[in-house]
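Please find the structures below.
A short reminder: the numbers here are calculations on the coordinates, not readings from a lab. Computed from a predicted model, the values in this text were never measured in an experiment. Cβ atoms are built from the backbone, for glycine too; each structure is taken alone.
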Structure 1
Amino acid sequence: MLAFFLGAALALGGCARPPAVSTLEGAQAAEGPVSAFQVRPLPAAQGATLLALERAPRVPPLRYRVIVVPGSGCAGLGAWADRYFAGLQHAQVLVLHKRGVQPSARTAPGDCPAWFVQSDALSAWQADAQVAVQAWQAALPGSDVLPTVLVGISEGAELLPGLAPEVPRLSGLVLLSASGLDPREAAALQARRLGALAEWDALGRLQASPTPDSAVAQGRSLRYWRDLWHWRLAEPLRNGPWPLLQVWGEADALVPQEAYQAFAQRAQARRAPYCHRSLPGADHGLQTATRDGVQQVWAWLEQWARQPALGWCAPSLR
């Protein structure tokens, strides 16, 4: 059962960590406190507060803004945000965290405290993120005309269609290591890949039962699983009016290539621009032994920001 949870459930971003950095880079990040990124408290739903990270552009001029929705789990991105987002040279960057998550926290996904397990659900995360983004946007200068990009990492991509209306000058969505399918469909494909369809079907029966939301199965509350079971992502992504860039690793162990390819085929019917990039040999974190695929994505965004008229799907952005 544990193997199933760490495979099929992680494929959804259900407990997925954000894409990893190398051991050396992680050690370097651990040597000192966050420098360029500052903690930014933002209002969340129901009068709560979430702690975001914010950074000014590394190199002037400021050309665009990036709002990042990470994958799930209860660890913060503070320890390695500088390294991970280094390639966003001319961007102001806002990184959201789930309610109660400290940016400096390094808690492993399997060690999240009980309060987090009980509060974690896609609907709650989306409601908090919407309020936070509204507040952040409202604090920008009234004369602001800069474009904004929404980036979803793994599970974070599932929130992007719901956040898009909160961003007035939205230029597009970026999906990193996210299939684009409804999470239930993506999970079923991963369960089949792992030979764990029986476990997945059992979880489906449990979430459909009268068992209370607070009950825990596979490390998540039934509230979480019920949200996930009925969450719609593929249709709003396919029908949305925003340009869409999707990037994944061809050696991703957590999301089947079949899932990526299924959405890519459906997305060809989009009226708005859609392009995808699959990185040979890259894992779920877009890493290979010799290449950091995340920085390649940021390089594409930087190139687009210099020549936005070319669009995201220009042949030169490769």
Structure 2
Amino acid sequence: MSYLYGPVYSRRLGFSLGVDPFSRKVCSFNCVYCQLGPTLKRTIVRRGGINLERVREELENILKNKVKINYITISGSGEPTLLKNLDKLIRLVGKTCKHKYPICVITNSSLLYRKDVRNQLKETDLVIPSLDAPNQEIFQKINRPHSLITLDKVVKGLIEFRKEYKGKIWLEIMLVKGINDKEEFAYQFKKKIYKINPDRVQINTPIRAIPYLRKSLLPSPKVIYQFKKILGRNCQVVNFRKVKVRKVKTFIDKNLVFASLKRRPQSIEELSISLGVELGAIEKCVRSLIKDEKLREVVEENRRYLVIK
């Protein structure tokens, strides 16, 4: 299997080179908004299995091409803190790239109550943990966690992590229409955020297509910016912005497109930006993959996304 993907253009991190510790979805949650589909079996058991030597080889090959990278991000098909030797992976990435690029871990926060997990994150530059629920009832509705994970445990883990961690913490709230977007919930979030004390609070929204759902989960702009107003100056709304690609290739391997879409649905324009490939070449490749019945298009909020069949 391939452990690296991208660089993919991220709304928060710019060009992010992804490191995916798992070949399939392994998670402690079964979030309603997950782009990867349902979690078949929720777990909190940490596991090994990643081939560190293979990661090093893949990373060295990508670095040789001198592609644009703003962050190296450990995230992908599962919850990264479920990787038992996460600290070894973080050190390997830092050493291989000679600490030229900041390392980020994106986590659902479910295991931050464990000191061993918090310790393993210490050598990163940025951690983006999530807090999607203002109370236990909403936690069950939106994150659908493993039976041993409670919201109280998640919040206490975040508070302890803030006390110990020297890097940056950007706390993410995924705002989902009809579930956690009531104004009263914004004030409940605010109390918890005060205790956690992150460097930033980021309101994210499920703008991408979710293959197995037929309804939009995107709150209205009015609701989103009312939340931002209540949460205060330290809060920002994560918006997609277009970027220009300086150097573009005119040919793309189908396998690269497939590997990129395996981690998340993307539009043709996003694929062009993240892979550094001319738009026409991406369109030709995508048409071929759709014809081969490997991809399909999904329309969400008037945007067309490509998802794996």
Structure 3
Amino acid sequence: MLTRRTFSLALAALCSGAWAKPSQRMRIVVPYPAGGPLDAAARVLSEAMKNRFGRILVDNRAGAAGARGMLEVKNAKPDGMTLAVGALATLVVNPILFNDLPYKPSDFRPVCLLSNVPNVLVMSPENMKRLCIKDARDLIDCIKENPSKLNCASGGTGSAGHILNALFNSLGFKTVHVPYAGAAAAQLSVLSGETDFMFDNFASAKAAIADGRLKVLAQTASLAHPDITAPTLTSLGIKCDISTWFGLVAPKATSPEKCEELYLAVKDALSSIEVAQKFAAVTGGGSELLSPTAFSTWIEAEQVKYHSFLKTLTQ
């Protein structure tokens, strides 16, 4: 579990360490462990762009809720050869939640938004049977009737699952937040019955949904995703519009011209039907490209959207 104290200790450790010299070839830093949707998306993209930039290294730099990888890119040479996969958590949520974060969103220059995917409320069939729940309305009623009794797993403090659980609680649906070290561990807790349900990124939960180990009860974006048959929380009377997005960012001093060049290279790579299909398969929602300027505006809007609500979590 990541607490403020352990987060601060992790930051102190990573700030005092010596960093390896960056590779001369292009490098995409993923501030999370290998195997997740952001990592998979970066690998699809790196393979698709190798004809233009040569072999691209996907470098997983997990630690301190993504701060380790983001700090490394912040301090990298601003030549367009080192990029980070920046996401809602690292560019919006964590800078609001953690005052001692060793970077600011303004330390980066946006290159492009890559994907915007809804989160889903999921339960295991076993948990649904145990709690006599058939759909989202049943779960909502169960939470109302049993305040602070049901456990909601998340991939960690500051994750989309944490935010959604906090939103649920703020609306009067009292549950117990149980953070884990990543979405995979949180999923296992739901599957084992250790926790009752969770909010997860659709891409992360897709495999377990496909083989029936998890069932989607609701989706969290205000507009329904075409590949998800479950209702939106908004349609059930719970105002909610939270999705998980990510894109590429470069060190702040990277030139606008270089960022535009990188954006166009990504756009060209994803114009391939084969690449687009692979990208959609690993992200759960395909690409949603925005230019450097549009992505910058997007990030600013998300910061405004979440600021007041997230500040209540730090009090």
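Summary of values
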| read-out | value |
| --- | --- |
| Origin of the derived value 26 (relative contact order in percent (Cα under 8 Å, 6 or more apart); candidates 1, 2, 3) | 3 |
| Label whose coordinates, when distance in nm of label points 7 Å out along Cα→Cβ at positions 51 and 75 is calculated, return 3.8 (choices 1, 2, 3) | 3 |
| Origin of the value 1.23, where Rg/Rh (Cα atoms, Kirkwood Rh), for residues 163-202 alone was derived from one of 1, 2, 3 | 1 |
